[in-house]
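Each in structure tokens, the structures are laid out below.
Derivation of every value follows stated rules applied to the coordinates shown; laboratory data play no part. These numbers come from a predicted model, not from an experiment.
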Structure I
């Protein structure tokens with residue numbers, strides 16, 4: 001089934017503070033930095049609290065959200081690079097030994113107008129693990145309820161149902177009503 005372009009979505013996450021900034025402050029700062037780079041944030045989901053993955057009682061919960069943006073250009077790789085610069089500005093440290101390490105900021109390009117680039121060594125679209133992450137699907141469906149996976153065509157609601165049936169949920173809890181349109 002052919003899909004209409006659904007938009008450009010970025011997943012945001014944080015489970016560490018930075019100085020006096022809480023994870024919520026960091027996510028808001030990341031949105032402001034995106035805008036300063038010319039990427040217009042049009043919609044922001046609610047913030048969602050999510051248990052660390054894999055389950056580990058010693059790791060703090062994550063704060064997650066998804067935003068829809070109109071990028072400064074039409075280049076998914078340039079957007080990813082701008083996101084990585086913002087992560088570095090927020091002292092993101094990538095651990096080569098622990099893919100699931102704590103982080104001040106994680107920005108993922110989740111979907112870029114339905115573009116599929118499965119075997120790229122630089123950027124994979126849509127995000128390769130989106131169907132496994134309720135902490136991405138829940139906020140994404142909040143701002144784009146008709147979203148479908150660009151590869152499988154499966155609705156986001158059905159992907160979430162499959163996660164629920166498999167028991168692979170991260171205990172996401174919506175914290176607020178979101179910020180809605182930022183246009």
Structure II
């Protein structure tokens with residue numbers, strides 16, 4: 001049943017829902033959802049159905065063991081899945097089809113004029129690669145600011161405290177590849 005928890009967590013994050021947010025929708029505790037996601041608890045079939053409904057999935061999609069991948073590896077520009085607003089003025093889109101075996105997560109970030117990742121730097125496990133497609137983005141690593149313009153790229157360990165913002169007077173766009181995948 002561990003794959004069910006992994007799939008629920010992935011679907012919840014795709015929707016931009018917190019543990020508490022999903023729990024409130026279902027009338028259960030956030031602790032229970034956390035236990036289901038970590039494989040420490042198994043939901044009843046009716047609870048699994050309620051979870052699937054709340055996430056916009058089918059039960060079969062939540063119990064999918066991931067052995068098969070999408071038959072079409074192409075994601076057309078007009079078919080990109082919108083993930084969520086990563087912060088005020090920042091939108092994220094998946095650039096790949098769903099595949100639980102993928103080892104990286106290529107995303108398209110669209111960052112509005114003046115938008116940033118927040119006042120504080122953050123860090124997490126993994127690595128990141130960024131290629132600026134449009135505009136200018138400032139990426140700060142360990143309090144050192146790097147300005148990237150169209151065509152520039154950067155690669156860094158996500159464990160380094162980092163932050164970013166759009167420096168230009170137009171929307172910036174960047175391909176952002178994160179490993180391990182989180183969506």
Structure III
């Protein structure tokens with residue numbers, strides 16, 4: 001996330017820090033899959049309207065995230081963008097080989113909730129000591145929800161097992177080379 005968050009604390013990183021930390025989604029999820037990687041890669045829809053974005057919401061969110069970081073009320077912070085919430089969570093796990101256990105919002109389509117790229121959302125992790133203070137900062141100005149917890153490496157969504165972070169990291173790290181395998185030069189570039 002480029003913005004105020006970058007200037008607040010150079011030590012803040014996007015990755016989850018410890019199993020047992022609570023995962024919070026700050027901002028509102030939308031029933032929107034427009035221009036998402038999911039819509040393009042899974043459903044083959046190459047052109048669609050831009051994902052939801054409201055400049056005023058983004059400004060308020062950035063101010064709140066900046067305060068949370070400067071007040072040391074979060075362990076990590078990662079914006080929801082390309083790939084949606086699922087990719088944000090997966091990327092947050094890679095550095096320390098941690099996982100997550102979450103429950104999805106049942107009022108939205110599950111694909112929109114997990115893969116929609118609507119803006120003005122940030123995933124943070126907090127320890128037990130930070131949780132009450134974080135809720136106090138956000139309570140009056142920004143919607144937020146508890147998604148679940150950081151795990152020692154397993155990934156579970158709505159009580160369904162999605163394997164270990166090590167398998168997802170291997171796929172993520174090798175996606176481009178696997179895509180290009182067996183193709184040469186111009187053909188390989190056209191695939192990207």
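The maximum of mean projected area of the Cα convex hull in nm² over structures I, II, III, that is, the highest value, falls on III. For the structures shown (I, II, III), Cα Rg over 2.2 N^0.38 Å, for residues 114-169 alone is largest in III.
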